[in-house]
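Trainee: Below, each structure is written out as structure tokens.
Here, each number is a calculation from the coordinates, and none is a lab measurement. Here the structure is a predicted model, which is why all the values come from computation and not from measurement. Cβ atoms are built from the backbone, for glycine too; each structure is taken alone.
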Structure 1
Amino acid sequence: MSLIAAVSGVHDSGGYRRPPNLVAWLVLMPLLAWLFLFVIVPTVMLVVVSFAERDALGRIVYDFTLQNYIRAFDWLWLKVFLTSIWYALLTTLICMFVGYPVAYTIGRAPLHWRGLLLMLVMVPFWTSFLIRTYAWITILSKDGLLNSLLVSAGIFSHSAEILYTPFAIVLGLVYNFLPFMILPIYTSVEKLDNALIEAAYDLGAGPVRAFSQVIIPLTRPGIAAGAMLVFVPSIAMFAITTLMGGGTNPTIGEVIFKQFTSGRNQPFGAALGTILLLIFVLALWITRKYREED
């Protein structure tokens, strides 16, 4: 029996769940209609177009073919997928290690301070993410604030190339998606029962063991939710990677955007988008499976 089970004394007994009645379904109808019109229908259209072709003028020809998917598995495009996944994973891990202490501090702070601390986390949302991204471009540019400070401090002898690098891309992603990691973890931390933590200490657990076997398991739903909220948009984000990467390190979001616009190859872009959708489904399945096993 784990330490958390020992201190809580709670065991899953499976309980009875009453099936939803007619009123519940009526309440859900607007949500179901929204999901059908803006999720299911566009997804079906994306999959259908992914099996189509384009003619010499760039128009879609609905002739069933697997050529788009065969082309998507060329090393050139696989490398773009792997680069995007790597950026998304790195962003998620950094947000997790930076965001957890922040979320835990806010969640355990006195009640009269939590509102102010949460407002500070939400401040970046008061402006457009494009404005925030352009602000980072100004800071990281060759003649920007960061280079000026580093040269003035004698750390660098001349301005370094910081912008349009993988570092700049990850920095932009972390900055924009960090609140999406903090807020779900904060929700889990706020629900922590102090009695369980005190019981762990009474049973002989030290701070490290209490943290790893009581606090982390109890806040794991928030960690999983935050990881998905960061990973999924990070892997498909093209605005930040385009502006701060300068096209030198293309991601799958950039490639799909260009296929639908300047490339005029919607079927191939749809095939890449469908593969990206399958990656999202796989990530959700792995997260769900992990939580069920836990």
Structure 2
Amino acid sequence: MGATGEFDVLPTIGSKEIVALLPFLLQAKRVLIPEIAYPTYRVGGILAGAEVIEVAIDAKDWPSNGVDLAWINSPSNPTGRVHSENELIAAIEWSRKSGAVLASDECYLSFPDTKQGRSVLSLTSGDNKGILAIHSLSKRSNLAGYRGSFMAGDAQLIKQLLEIRKHMGMMVPLPVQMATTAALQDETHVKQQAERYRNRRAILRQALEDLGFEVEFSEAGLYLWCTRGEEDWQTVSWFADRGVLVTPGSFYGEKGARHVRIALTASDEKINEAAKRLSV
């Protein structure tokens, strides 16, 4: 992760739990989310009764008055886009100027392809005030059923969140914490899985581009983000006719309405079969 300075770590019951609950736990009234994003960012804001505002990548254009929390996600779900170092620094500077919490969802950081992402905590120069980073073993180590993840960053914020969550009974069971610790101590299986995703992406990307699809971003993570310039449900239907299931981009915001997301989580055998079906 590359964190420096004072910080603390809080185990959470899966990353989705903390993504959904963070606005509520912080009593946020105004929340910024990416304009193309994992739906739980929006749902979390709604559950907290907050105003949810979609923003583009460049933090220099973000509103600051009255904002309590902003989400960033790199590598992105669904696009696989990796934030540049300058983009992450701009978000950190925005947080410091606005006084809002910056929460960085980094669950796909372990799976680079053409680009390697960085943790926001590696760019704070040791000043982690108002900065939080979320990591998940569901992705990194294929431990989805364990609900093992953690949040790291601002020690005072972590202390506040710990106090509230323990009164909600949201403690991670000790066996899950021990399994998480064991997984985090091993990088071999992570590198092996990252290589699998690279290979699967290359196979499907070639098949899609041969068919005239434009693959955008998809620089890391678990997904391909593609379009052929038509309404997303029309593309979903085209894939379904060939026995391949994909997700309509509109699930992730209006800006995704002409794209689809294709997951790389099926087995190598299934990925090869899908590529063959598309090529027929």
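Trainee: For Rg and Dmax of the Cα atoms in Å, the calculated result is 18.9, 57, so let me know which of 1, 2 that is.
Mentor: 2
Trainee: Hey, another quick one. Given a value of -22500 for helix-only ellipticity at 222 nm (-39500 (n - 2.57) for each DSSP H run of 4 or more, over all residues; to 500), calculated from one of 1, 2, which structure does it belong to?
Mentor: 1
Trainee: Can you spot which of 1, 2 the value 2.3 was calculated from, given it is distance in nm of label points 7 Å out along Cα→Cβ at positions 85 and 221?
Mentor: 2
Trainee: Moving on. When FRET efficiency 1/(1 + (r/R0)^6) of positions 37 and 109 (r between Cβ atoms, R0 = 35 Å, to 0.05) is calculated, the result is 1.00; to which of the structures 1, 2 does this value belong?
Mentor: The read-out was computed on structure 2.
Trainee: Output the label of whichever structure in 1, 2 has the greatest value of relative contact order in percent (Cα under 8 Å, 6 or more apart).
Mentor: Going through 1, 2 one by one, relative contact order in percent (Cα under 8 Å, 6 or more apart) peaks for structure 1.
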